[in-house]
1. With FRET efficiency 1/(1 + (r/R0)^6) of positions 38 and 70 (r between Cβ atoms, R0 = 41 Å, to 0.05) derived from the coordinates and found to be 0.60, which of I, II, III does the value describe?
2. Assuming -16500 is helix-only ellipticity at 222 nm (-39500 (n - 2.57) for each DSSP H run of 4 or more, over all residues; to 500) as calculated from a single structure, say which of I, II, III it is.
3. Match the computed value 2, 7, 11, 10, 6, 4, 4, 4, 4, 5, 6, 7, 7, 8, 7, 5, 2, 1, 0 of P(r) over Cα pairs in 5 Å bins from 0, in percent to one of the structures I, II, III, and report its label.
4. If distance in nm of label points 7 Å out along Cα→Cβ at positions 62 and 94 comes out at 2.0 when worked out from the coordinates, which of I, II, III was used?
Structure I
Amino acid sequence: MDLSTLTYAPGSTKDRKRVGRGGARGKQAGKGHKGQKSRSGAKLRPWFEGGQMPIQRRLPKRGFKNFARIEYQIVNVADLAKLADGMEVTPEVLFDTGLISKRNQPVKILGEGELGKKLSVTAHRFSESAKVKIEKAGGRATTL
């Protein structure tokens, strides 16, 4: 046995459909009657609409996506209250505790809720109210 003796399993391959050679698929050979698509060499682009004004030109241009936008992961002060007192809170700790879902996306701390624990919080951004609440509880808010 060698590579030259390899063959396909019986029944695993089909002969190609030979159209326009007489018999079952003769005459127009599956192309219907007349028209551009029945002619030889006919190749229409998928977006071509027969010369009518195409959809991408009929519809107005809308919207704008700011490529430079930074999307922050949001953590509220109320979520930080679930952590242990006197803890050093970093984005890594927030990821490990499940408060954020992505390791490589910046974190912003917002001031929703109350904080009664002294925490040292390090994040990429803080809202003014969050900073005030953390420092009022005796903690520290450090920006990365």
Structure II
Amino acid sequence: MFIAQSVRSNVRELEGCLIRVSAFASLTHQPISVELARSVLKDVLPQKSQLTCDAIVKLVCRHFDVKVQDLKSTKRGRAIAFPRQIAMYLCRKHTSASYPEIGNALGGKDHTTALNAFNRIGERLDEPEVRRHVEELERALLE
């Protein structure tokens, strides 16, 4: 399960990782375990970002002075929708989360909502207000 959750690009890469772990275990006479798979595949698997969608959501809520439950709610007012879109944009940009995972992290939203938010904020980055918010949040995330 560890390898299947870590390798999401394609089946060939997944198969290669399984063969690599199996061969190493066979040659060193060790039982296959998650720890063994981690050590054998440390150079192959992408390094997980320490950023999570939950951490980004909390930071966005602090920045915009909104409650997490409001951001995850079905409210559609500008005071909630704009920070929610920025949170979705930052989740997509700074984590390896898929659109469905981002939607779930923000209150069970549909993946198309996350996709739309990412595209909309990306298009609005030339607006000074949007750019300022995104840059401030990214600075805070990367510290």
Structure III
Amino acid sequence: MGDLQDYLVNLVKTMRLHESVKFRFEFIPEEERILHYAACDVAVFPSLYEPFGIVVLEAMSMERPVVVGAAGVSGMREIVVPCGEEQCGFHINPNNPADIAWGITSALESPEKRKWLGKNGRRRVLNEFTWDKVAEKLIALYEQIIKH
């Protein structure tokens, strides 16, 4: 959370949202992190810089729609399909609070939409991002390089 940690904690207290908003500032082990993804309605990652974004894949693997920062250097932009039949989440400008809010409200539009986005995300993870798939793509890339 950085510089905004105290501000956000106080804002949640002031707005009496402590029953709905939970902060975890320490490292969370994988097993517990997966349970958090499974318990959420939408996973939001408004990162300003993210070379890859394994957290997005973890949330998608739990069939959760995702809202990701897609400005600047963002591997999450390549992971999350923001429109069409394979849509699994939304791209937002992480520097724009209104855009972040739009992404969240769009993902929460209806239970049916949430479920559809989540299923698409899990399917994408299984089709594109398992270790076997990554190894296949790497071997194909090496083969292509060797041919040239």
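Please treat every number below as a calculation from the coordinates, not as lab data. Please read all numbers here as calculations on a predicted model, not as lab measurements. Cβ atoms are built from the backbone, for glycine too; each structure is taken alone.
1. Numbers: I: 0.15; II: 0.60; III: 0.95.
Answer by label: II.
2. Values: I: -3500; II: -20500; III: -16500.
Checking each candidate, the match is III.
3. Label of the originating structure: I.
4. Details: I: 3.4; II: 1.1; III: 2.0.
It traces back to III.
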